[in-house]
Structure I
Amino acid sequence: MPKVAVIGTTAWGITLGVVLAQKGTMVSLWARTEEEAERLRSKGPNHQLLPGAVFPQSLTITSSLKKALSRASAVVLAVPAQSMRQNVRLVSDHLKESMLVISVAKGLEVGSNKRMSEVIAEEIAPSLKGNICILSGPNLAGEIIDGLPASAVVAAADSAVLKRAQDLLAAPNFSVYTNHDVIGVELGGALKNVIALGAGMVDGLGYGDNAKAAFITRGLTEMAALGVALGGSPLTLSGLAGLGDLIATCASPLSRNHYVGGELAKGRPLEEITASMAGIAEGVGTTAAVWDIARGLKLEMPITEKIYQVIYEGADARKVIAELLGAKGRHELAGRRWKLFSFFRRRRR
C-alpha cells in the first residue's frame, strides 16, 4: 500500500489527505507542532474550514517530519506560497530519490516572483528536480471534502513521473488529467486568484452578472497574455488550471479571494479582513508578484494594475472597478507587448 506525506494542515492539505486515505492510501499528515497534532487527533479538522470532515483510519497525524516522510512514495506540499521555501528546506533532508514532490500551492513567491516549482527546485537535491509535480484546477476544498465530484490537472515535465502522480492522486470523485505545461498550469492557479479579488469587488458593488462575466473574460485574456510571455501555452490557460479554476474561484462563496474582494468593495481595511479569516487569500501576495513581473516585461495588465492599486496603494475599489468596466474597448487580443496574435497565427499555419 503506498504512503503519502502531506506537509501542511491547510484546508486543501487536509482535504487531499482525506481523499487519498479514503481510497486506501496510507497518509501521514504533518502538523508544525505537537500541540496542533494532538488537537487534530482529538478534535478532528477545523470545522470552521471544513464542516463535518472526519479523518479516515488510514490517516495519521504527526509533528515529526521523520515519521511523516518515512517510507513515503510522495510528499504533498500543501502550504501557502509565501512559506513554501521555508517548508521545503525543512523536508529536503528527508526526501528520497524515488519520491514524488507535489506542490498544490497556488501563488507566486513575493520578492523573487518565482513559481512554486522553481522555489522547490532551488531547495532540493538536483537529482530530485525531475520528480516535481504541480496539482491545480477548480478544487474548492469544502465541496471535495463533502464527496462532490471534481477534476484537477497534474503537470510535470517527465511522462513517467506524470503517470505516477496521476495514478496516485486520482480518486472515485476526483478526476485527474495530465499536462506537460508546468508553467501554464502553475500560472493558471496563481493568476486566477488576482482576478478573483476583482470579481469579488464587482459582486460587492452589485454590478451584476453581465459585468462580472465581462470582467472574468478580460481577466482570462490577461492571464493568457502573461502565460505566453513567460513560456506557457494559452491553451493551458483555457483548461482546468486556468478557466476552470477561474470560474470556481470567481463564483463560489467558498473562495477566500472572492471574499476578500467583496469586503474591500464594502470599504473594510485589508488587514481587518485577512485577520478575520481562517485561511489565507493567496491573491493578495500574488498580486504584488504579478504586478512586478508585468512591470519588468512592460506588459499591459490593466486588471492586475488596478487590483494592486486597491491592495497596496489604498485606491478606492469602487472607482477602480468602474474605470475597468468603463474602459474603451479594442481588439480582444490586443495589448502592449502581448504575443497572443503571433501565437494564434503560428497555430493556424
Structure II
Amino acid sequence: MKIYKKQSIAFLLAIVCTFGCNNTDETQVTSTPNITFSSSPFDLQGINAKFAKDIIYDTKERTQFDIWLPNSNTPTGLVIYVHGGGFTSGDKDFVYSVQSGGAWDFPSDIRFLLKNNIAVATVRYTLLNPTGEKEGIKKPMSDVRRALQYIRYRASDFNINKDNIIVAGNSAGAGTSLWIALHNDFADSENSDPVLRQSTRVKGVVARETQSSYDIEGRWAKDVFPDYNLTWSQILANETGNIQKLYGVSSLAQYESPAIDAYRNEVDMLSLLSSDDPELWINNTLRDVVNPYNPFIADIPSHHAFHARALKQRADAVGVKNISYYGKNPLLYSDPGNETWTEFCKRKINE
C-alpha cells in the first residue's frame, strides 16, 4: 500500500489494461433503496437468488453494475468482477457466458458463489477515448473504485456485509482490482459525497491475465522481463501508440515530466504492494512463455506469465499471502493447493 520512491526518466506506456483516479465529483449519486429485479441472463439452475441490472453508481454514461443476490437472512459476502478490454472495450456482460475458449466458465462460477451465500456484481466503467485521451487509466479505475464504495454505502439495501468484499477481474479489470486492493484506503471522511466516505479496503483480490504494474518504464524491463534483456528503446518502439491512452498525454514531451513521473508511481501496483495488503489469487496461464514482443504471437506483453511472477515475488518479499499460477508451455509455477478463484473467494469471505 505504501507508495515507494518514484522511478524517473522517460518511458512509455504499454499495452492497455487498467486503473482509475480519485473521483471527487460533487454530484452525488445515492439513488433510492428500491431495486428492480429481473431474470438472470443465464440459468441459475434453481438457486435461490435474485438478479438486478443497470444499477447506477455515478452520473457518467457507463457507470452501472449488475448484481446477483442470494436470498439470505443474514448479510452476505460479495465478489465484484471487473471486465477487461484494455480500458478501451468490454462490458459488464462479459461474465454472462463462458469465455477464453471454455477456460473461464463464468455462469458456473457465479452459481458456485451464490450457492455459498456470496453475492456477485459485474461493473461497467468509463472507457478511454480512442484519441485525445486526457486523463489516462486512473479514469476508468476510479470508476470501479467508486462502484465498490457505492455498494458499501448501500450495503443494507443489498444485504451485503461490507467487511466481506473481494475485487476480481481479468486483464485491465485485474490490474484495476489490484490497484484498488493494494492502494491506501481511498475513504475521504470529509467528502461532501457520502459514497466517497466509504472504505476501499477488501478481503482479497483475484487477478487473471493481469499486469503487475502500469509504470512500464520503471518496471517492465527491470522487474517483469529481465530474462529478455529488453531496452527502453525496444519497449518504446512497440508501445508508443498507447502513451496517450495510458497516461493521458499526447506526446513524448508531455510524458517526460514530473507530473507523469508521479502518475506512474500512482499506478505501480508492485510498489503499492506492502505487508498490510490482502491475500492475492493470481493466474497468468493462457499464453505461451515467449518474448513479449514475439512478432508471431499477439497480445503477449500485458498478459505475460512474468507479470504474475513479479507479483508473487513482491508478495513473498513483503509477506503477503498469495495463490499463484503462471506459465504455459512451459508451466512455470502452480500453487500446490490448486485452489480455484471461486474457492479462494469462499475461503476468504468465510475467514
Structure III
Amino acid sequence: MKSKKKKLTAFAFVFLLFAGAFAGYKFYEYFYAPNTNIVAADFFYIPTGSNIDDVFNMLEKQNIVVDMSSFKRAAGFLKFNSAKAGRYKITKRMGNREFISMLRSGNQSAIKITFSGNIRSNEKIASIAARYLETDSTSIIEALNDNDFIGKFGFNSQTVIGMFIPNTYEIYWNISANDFIERMYREYEKFWNDSRKSKLRQTGFTQADVSIIASIVYEETNNIDEMPVIAGVYINRINAGMLLQADPTVKFALGDFSIRRILIRHTAYDSPYNTYKYKGLPPSPICMPSIAAIDAVLNYEHHDYYYFCAKDDFSGKHNFAKTLSQHNQNARAYQRALNSRNVR
C-alpha cells in the first residue's frame, strides 16, 4: 500500500514537473521567444486613426510577426487593446512582450529630415517633409500659406522660409502639419541664441533682414571664405542707399534659375524682388540660406568694397572693387570670358 502511494506521489510529482515545464515553455514562447521577422521590414508604421484590429491585420499582411496566434494571446494577456500611431523599430530577436510594450507605450523611433540650401519655396519645403512624414504635402503647404497660423510666429506665407534653418532634425513620423511647423519654430528660436542675437544687435538689422541678405549671399557663392566679404558689399550698399543689384534676386523674380548671364532685358523685369529696380531688401528670402551664410552676415567683413564680379577664370571666386571704374574693368574681363565660352 505504501509502495503504491509512493508511486502515485512520484507520478504526480513528475506530472507537475512536466506541466510546470510546459507552462514555463509556453510562457517563454508567448512573451519572450523571438517572434519578429525583420526580413519583411525594419520599421512598423501605425497610421493615425488605426484600431487594434488594424494593427493585427497590418502585422499579418506585412509578415512582421512570425506566430500571429501567440502574439494575439500575449496582447490579450498584456491588455494591448488600443493602437498608438507612430513609426516603430523592429529588432531581430524581439519577443511579443517587448514588441507589445513598445507599441502600447507609443515608444516610437524618430525619423531624420534634412533641409539644405537651394530650397526656394513653401512647396519645396512641403515636398521634402512629406517624403518622410505621415502628413501629406498639401496639408503642410496649407499650413505654411495660412497667414493667421504663421503670423503667430512673426512670419507670413512669403517670409516663413526664413524660419527654417538648414539642418538635420529628428521628428516623429505621425506629427501633424501644424505641429511640424511649430517644431521648426522652436528650432529657429534655439538657433538664434544669445551669441547670435548679440551679433545681430551690432549689425542694426533684424533677424528677418539677416535671413534675406544671407539668402542672396548663399546664392552668390559656394565659397564660404568669401561669404563675409560679399555680405559686407551688400551691407555697404544698403548703408549708402544704393541699389543692391543682386543677380540672384532677378533670377528669383523671373522664376528661372537656369539663367547663366543676367542681361538688360532681365533687369528690366518689374518685381519687388528685382533689386536692379527697387532699393532696399526684397520682401523675403530668395532661398533657405545656409547656416554659414547667416553667420557670414552676422560676422560680415568691414571693408570699402561696393562691387564684386566673378573672376574670369571661372574658379567660382570673385574680384572685389571699391570704385565703379575698377568694377567695370573686372566686369568686362568676365564678359569677355563668357563670350569666349559662348555663354548667352
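Values in this text are rule-based calculations from the coordinates and carry no lab data. Because the structure is predicted, anything quoted here is derived from the model rather than measured. Cβ atoms are built from the backbone, for glycine too; each structure is taken alone.
Of note:
- Per mean count of other Cβ atoms within 10 Å over residues 201-208, the highest-valued of structures I, II, III: II
- Entry that produces 22.4 once mean count of other Cβ atoms within 10 Å over residues 105-112 is calculated, selected from I, II, III: I
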